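Q: These notes open a run of structures that come right after.
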Structure P
Amino acid sequence: MELEIPCVMMRGGTSRGPYFRAEDLPANEAERNRVLLGVMGSPHELQINGLGGGNSLTSKVAIVSRSSRAHCDVDYLFAQVSTDRALVDTRPNCGNLLSGVGPFAIETGLVRAQDGTTRVRIFNINTSTVVEATVQTPGGHVLYEGSTRIDGVPGTGAPIVLDFLNAEGGITGSVFPTGARADLIDGIAVTCIDVAMPVMIVRATALGLTGAERPEALDADRPLLERLEGMRLQAGRRMGLGDVSSSVVPKPVIVSPAGGAGRIQSRYFTPHRCHKAHAVTGAIAVASSTVIPGTVSNALLEGARAPLEGTIAVVHPAGQIEVALTIGLDGEAVHIIRAGLIRTARKIMEGTVFVPALDT
């Protein structure tokens, strides 16, 4: 007999997926993962039998519940559902899908709306980080329409401000989990950093690239993808993540100069395909690395050095993401005090998803 589960389909930032209340899904992780595979129609390259869009950016799930933690309103668990494998990965966070968590929490009664704006403090279970989302709620109702435009999304929407309050070392426990701001992997200098998302950053020139290549060209370069994957597997072990062959973290990132002070060009991989735009959490990691001396990306800044408190523009194939940073340096210790940015979200559909019965 089919399962019937309430859900809301939303676009959050440059990603899309179903949002669930945790109480509507199985408490057992293995059963929950089987349900999510059924919801999305995985594994199948087109996800023809589910809600997935045949792309990693449209094969994501948000699971939200009321939080029992002090000073937090809701808990948010992100799940990346593979399109071609029966795999659900809850190790990373997704800052784009995070954009819809505040509106979803308000509209489903987990958080009471205020007149004007409503602040929702979100605990991300994946990375043990806290994010404060400010949602537009005139008259006590979520507003999705507005004039804010974000690169990679057609049209405009109401601004949702996301402030990452403790983004450092969420998964590995350290900003630089290898113990160095730069490492050599296969003879190439890389920076392994964990700020909002564990990533492995490499300069484009070290791979024989300009850094301005389109995602389609990078995806078609099989030797490059195989080389990046080999480096990523080594980076995962050095970062204390173990065997990451069945995980989407760390993410490989290729960086290059973008022209002008406080700008860096980035090609972000998910991890086996190049993102058409850029992950929010990945942008925070790249921006943070750019302002910290000794990283492979810091040396690429042109003109004046970026301040430890200011805005870094991460330029991507669809435009750019501006990240407002406050970073503290205490000798060799690095503290990410605040990372903030603006996103939008849109509610697409609210209803019931029908899932094939679980195999017994």
Structure Q
Amino acid sequence: MKHFVTLFEKTENFHLIKDVGQIPYLMHHYFGYDSMIVTYKNSDSYSYLEDEVEGLKLKFIPKIKLERYSLSALIFLFFNAKKIDILHLFHHREKTYLNFLMYKWRNPNGIAFLKSDMGFDSLQKHDGLVPKKRPKYRVRQWLLDRVFPKLDIVSIETEDAYAYLCARYPDYAKKFFFMPNGVNFDRMYSLAPLRKFEEKENIILTVGRIGAPEKNNEMFLSAIEKLDIDDWRVVIIGPVEKHFEANIDMFYQKNPRLKEKVIFTGAIYDRKTLFEWYARSKIFCFTSIEESFGFVLIEAMTYADYVVTTSISSANEITNLQQAGMIVKDEEALTHNLNTLMQDTEQLQKVGEIAVKRAKESYSWMTILQSLHNLITKI
């Protein structure tokens, strides 16, 4: 049995249902790996271990620092690298590269798997994996030059980013692996079954960290003010940033007629309840300025929601050039298209059906991780 270790020191309970937890868990569930996440203890409870990721192990390591630098992962790898067949890390950072260098020093035959979590826009902006025009990144570039030959798999989430990396780093093109994020359809539908269009409600839904700068919820609220709401509701799910509470108060003061129509639920941690909101809704709205991958768009498409999104780097790919959703450039376009869609039942149903098919064909964890398993076996 191969030992698959995800080293992510900041793991909290919610990470277990994101890619941090789903990749090692489903590698265990689908293919029989002995999977473990190595982390600090960041949550009082990891309740998702009991139902969402049963069989996944957690290994807590102590926080050991030298001034502001963490040594915990390096110490863990020094003593345990030889027991790890596949080491899975995230993000292009100095500490990530150092951890891989330690791992490969202690276990040259181990498989080093780096999940990049970078969008095409960022890669273009930085002219590669490390910003070139900023002197403070020289150490990161120096480390990347040394770790690149030792890496076995470097995954990237979108096809355009994958093509860019292969062209930008031709000597390492064989190491790059196109691997989008996915969803576990069986689990989601067991908690909240997919509804027929006639069973859905007139709901516009959004999910995220409400008020986080990159989420651009100000644009969403401004557009809502201009909608012909009529018999529709807007449901906004997610923890609300403290500073954004004033925006919500001001919104209701300006629009008292919308108090019963626009609902902020706060964070919803119960998976069944969250998925039921997706299943009930007809439109999913996403106004982020920047995202490496719009994971919630995939969840919405899984439930046949018509996705309306801003032009984040993954939007064209996820919506299959807008066949499975719509991309808007600004608030005016968002308002106009939402008003139009709310009156167009036929279009909502048609594109919702296309969205489900798109999600199942391209974003099933089973299919995605089968490719990863095949690659690991080949290596």
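Any read-out appearing in this document is the output of simple, stated calculations on the displayed coordinates, not a laboratory observation. Here the structure is a predicted model, which is why all the values come from computation and not from measurement. Cβ atoms are built from the backbone, for glycine too; each structure is taken alone.
Q: For the read-out relative contact order in percent (Cα under 8 Å, 6 or more apart), a value of 19 was computed from one structure; give its label from P, Q.
A: P
Q: Matching task: -12000 is the computed value of helix-only ellipticity at 222 nm (-39500 (n - 2.57) for each DSSP H run of 4 or more, over all residues; to 500). Pick the structure from P, Q.
A: The read-out was computed on structure Q.
Q: From P, Q, which structure was semi-axes √(5λ) of the Cα gyration tensor in Å = 38, 22, 21 calculated on?
A: The structure behind it is Q.
Q: Given a value of 1.5 for distance in nm of label points 7 Å out along Cα→Cβ at positions 76 and 316, point me to the structure among P, Q it was derived from.
A: P
Q: Assign the value 3.4, calculated as distance in nm of label points 7 Å out along Cα→Cβ at positions 292 and 340, to the correct structure from P, Q.
A: The correct label is Q.
Q: On to the next question. Assuming 15.5 is mean count of other Cβ atoms within 10 Å over residues 108-115 as calculated from a single structure, say which of P, Q it is.
A: P
Q: Supply the structure label, taken from P, Q, corresponding to percent of Cα pairs over 15 Å apart, for residues 236-299 alone with the calculated value 55.
A: Checking each candidate, the match is P.
Q: Using the calculated result 4.8 for distance in nm of label points 7 Å out along Cα→Cβ at positions 84 and 348, pick out the matching structure from P, Q.
A: Among P, Q, the structure yielding 4.8 for distance in nm of label points 7 Å out along Cα→Cβ at positions 84 and 348 is Q.
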